[in-house]
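Okay, got some structures for you below.
Values in this text are rule-based calculations from the coordinates and carry no lab data. Note that the structure is predicted; figures quoted are calculated from it, not measured. Cβ atoms are built from the backbone, for glycine too; each structure is taken alone.
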Structure I
Amino acid sequence: MTQKLDPAQYIKVLFSADHSSAVLDMIRQEEFEITAGELKAYLAQQGIVYGIHEDVLQDIANRPSAYYGLKPTVASGEDPVPGTDGVIELITNLIETGERKPLETEGGRVDYKEITQLSNVKKGQVISRRIPPEPGIPGKSVKGETIPYRPGKEARFKPGKNVVVNAEGDAMYAALDGLVTPTEKDRINVFPVYEVNGDIDYNTGNIDFVGTVVIRGNVLTGFKVRAAGDIRVVGGVEGAELYAGGSIQVTSGIIGYNKGLIQAGVDVKSSFIQDANVEAGGSVYVTQSIMHSNIRAGKQCICEGTKGLIVGGVIQAGEKVIARTIGNTMSTLTTIEVGVVPELRNELAQLRTELKAQTESIDKTAKALHLLDQMAASGQLAPDKISMRMKLQVTHQSSMRELAEVKERILEIEKMLEDTSNASVDVMKTIYGGSKIVIGRYTRFVKDSATRISFYYHNGDISMLPLKGM
């Protein structure tokens, strides 16, 4: 026999945290009678005035006991739409892509030792614009209240050298004639270009330039080239040292003789690398082979040209290594490490040391301020101590901000070190026994050769899957 009761005796309304939805919880299982109108009136008593599901109320009224334990949603508000973050829009045709095209001379001949003119900018030319964030759309709760949206974040320019931001803060301009060059940490610079029409040898000596260096020849053993921008070698590098804030591109390949160093803030591109030490803040791109070399790339190491061979040495990449062939039939030890950028570990150790020192300094400052505050409260603070107190307050506030930044960076790095979900080693052709795969904290030795395989981290181990789509 059904019975009619006060709704509060057998149903209860439960709200989500932001009141964007409401459900009914049947607290008694026995049969009872109720109409959709009575249910709606009960919802109104609980403050629900928006987004009521009339069809659900009617179905509950028709068979209330069937909903015991189900907690049906009886009202739904509107979720807020978050605002769109602002962006920095680069004038893309001003950014050098790194693609080298041979110069076609009169008569149709092609000179592979020359490249087309670099994309330069003039002083006062716009390099990038700041697009402001777009507002979102407020939501609405089932109680008719406004649910605020998350506002979009303001984009910030990352000006490097020889660029200026206008007074309105919405555009960045070149401060001199030169080449637009991105460097590490996504900073945009304008560098003048220095060209050498020949080899770097005793005729030129070492080069240390504040801009981009273009060398139309070879860099010979024992010489050094430093550039705040890019280094572009239309030739080869033999046992030399190259340091670039931007990217390094070598047309004819790199032979290190186990003593040179190639170091770029962004990418390194070469036809081959042999017996060399190469470091890139971004990625390393090689078309032919990497042999018996030590490669450190913040992002990827890609060797997928006609040959695409990696054999010997140690390849370290923060994200991924892609090659056609890894190792050889002689089982030469070839180590591939992905998932952890080596520099991050060093930075983390330094930050933890800094965190300890800053914490100790803040504690000392806080104790001194507490003592001065007590003296001030008792009227015993001398005039010279008042000035000291004000300086300590400024120092304390500044130190607290710096401490917060250090903690935030530590958390950021720790999260990156833990995340190996996107790290992989992709072999497009063959990987031979003698190869060693390291992903994050995990190691796997390859005993038998395998073809078209991908190594990745899964459930506390390094797994293998057939390579697809490459």
Structure II
Amino acid sequence: KEGSATVTAIYEGKSDSSDVTIYPITHFYTFQTTDNAMKITIDGSAYNSPHTEQWKDSETHEISVPPEQAIVRDKSKYVFTQWSGKSSSTSTSLQITAGSTTAGTYTANYKTQYYLTVNTEPEGLTTISGSGWYDAGSTATTGKAPDNVGEYEFSTWKVDGNPVSGNPISVTMNDAHTATACYVPIGKPDLRLSPSDITFSNPYPTEGDIVKIIATIHNIGNKEAISANVKFYDGDPDNGGVQIDATQSLSSIPPSGTKDASVDWNTTGKAGEHTIYVVIADCSPEEASTEYNEASKDIIIGRYGVDLSCANPEKSIPSGGYAVYNITVKNTGNVEDTIKVTTSLPPLPLTRSPWTYSLDKYSVELSPGESTEVVLTVSDISDKGLPAGSSCEVEVTGISQGDPTKSDSVLTKTTVGDWNPWNDPGSDGRESIITAELQEAIHCWLNDEPAPKTGAEITTARLQEVIHQWLVG
């Protein structure tokens, strides 16, 4: 018992007393559930799992957990099985008297169940057994679908929309499933197709290609389709779509069988995005349903194009100088493209050329409509510099790698101007070099500064030429 007490010791006629405090004996209790998914109610209060309590011996406590709990409403749930740990009870409620033998961990174990829905197509045609909750991993078996219901006869079972054989059928309950008994009107074909039944001989064509469009037609009915027509359209036929080629006729499509229809589509002038529609019509005998007689699929017709431009394709340089050209390369197509950039010159003599030229990049990747700049550098590399009037033409060409027949080019012309600005008649009104101009030339030579206006380097040889022109007047 807890509380206070006085302890007295007596020995050989002598005694002594002392006050003491008596503490209760307590133990710990832990409660948890499968996946810690359920709440635990202890003495009327709800707690998340796991939860630990410290109780005094001899106290009595009430514990409970829910018998079941939804995971996905109407599809999956947890169902209580039994306790483990300090209890093996199969009841969701426990009464525990605290003490050394009851202290410890209590685990509420749950199993997972999934729901099987059994129905018919058309909906509500008849009732077939098998709907209900099943343990995860178990096998559920439907009732047998009647062979005939009114004007309908059984065709096939589908699980989650996928046909399966047998009647009745077994379903592995690894998730929530829907088993549908499909019926068709007695003695009728049922033609249908889906987007996945439409294929292209080349799914990534370039404008101008001939693309074969193939449609696989299925007969899920229970009677042969003696004949049917299939039409192909570029665009929605109910909203201005244009028929591709002639109407294709099919014959003798057996029950559960397929037949292919196809057309050749000329994509010249049709670059861009297209939606191809396929329509089944005029089936004989009449179909059980025409609900799935139309399907569509998208395709992009690629167009490749290149545009090259240069804002200033002609430049003048001093003898021994160089020119820089900014070439704009643009992808004028509707698909991403890699554009190869090359340079060319007219035929050169066998001797070494006094010109050199180069690009800062020889390949660019561009999205539709995107452009970038490529830099061309043309240089006079002759030993003494080329005379004024010398020129070099360099053609820069961009070639689409998606369609090498698509290309564009620009022609640049680099001309050597007169390096000497002082013999320009416009400098002082005369062609002869005056003393002030000679002094300016000497200043440039001494300080390694380029000549004004032309930007030419003033070498010793060029300074001597200026001095000579000054002397001869």
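Structures I, II were shown, and distance in nm of label points 7 Å out along Cα→Cβ at positions 238 and 270 at 1.4 was computed from I.
Computing log10 I(q)/I(0) by the Debye sum over Cα atoms at q = 0.18 Å⁻¹, for residues 222-285 alone gives -0.71 for which of I, II? Comparing all candidates, it corresponds to II. With respect to Kirkwood radius over Cα pairs in Å, for residues 86-277 alone, the largest value across structures I, II is given by II. When helix-only ellipticity at 222 nm (-39500 (n - 2.57) for each DSSP H run of 4 or more, over all residues; to 500) is computed across structures I, II, the figure -7000 traces back to I. Please state which of the structures I, II yields 144, 110, 38 when Cα extents along the principal axes in Å is computed from it. Only structure II yields this read-out. Given a value of 26.1, 111 for Rg and Dmax of the Cα atoms in Å, for residues 14-165 alone, calculated from one of I, II, which structure does it belong to? Answer by label: II.
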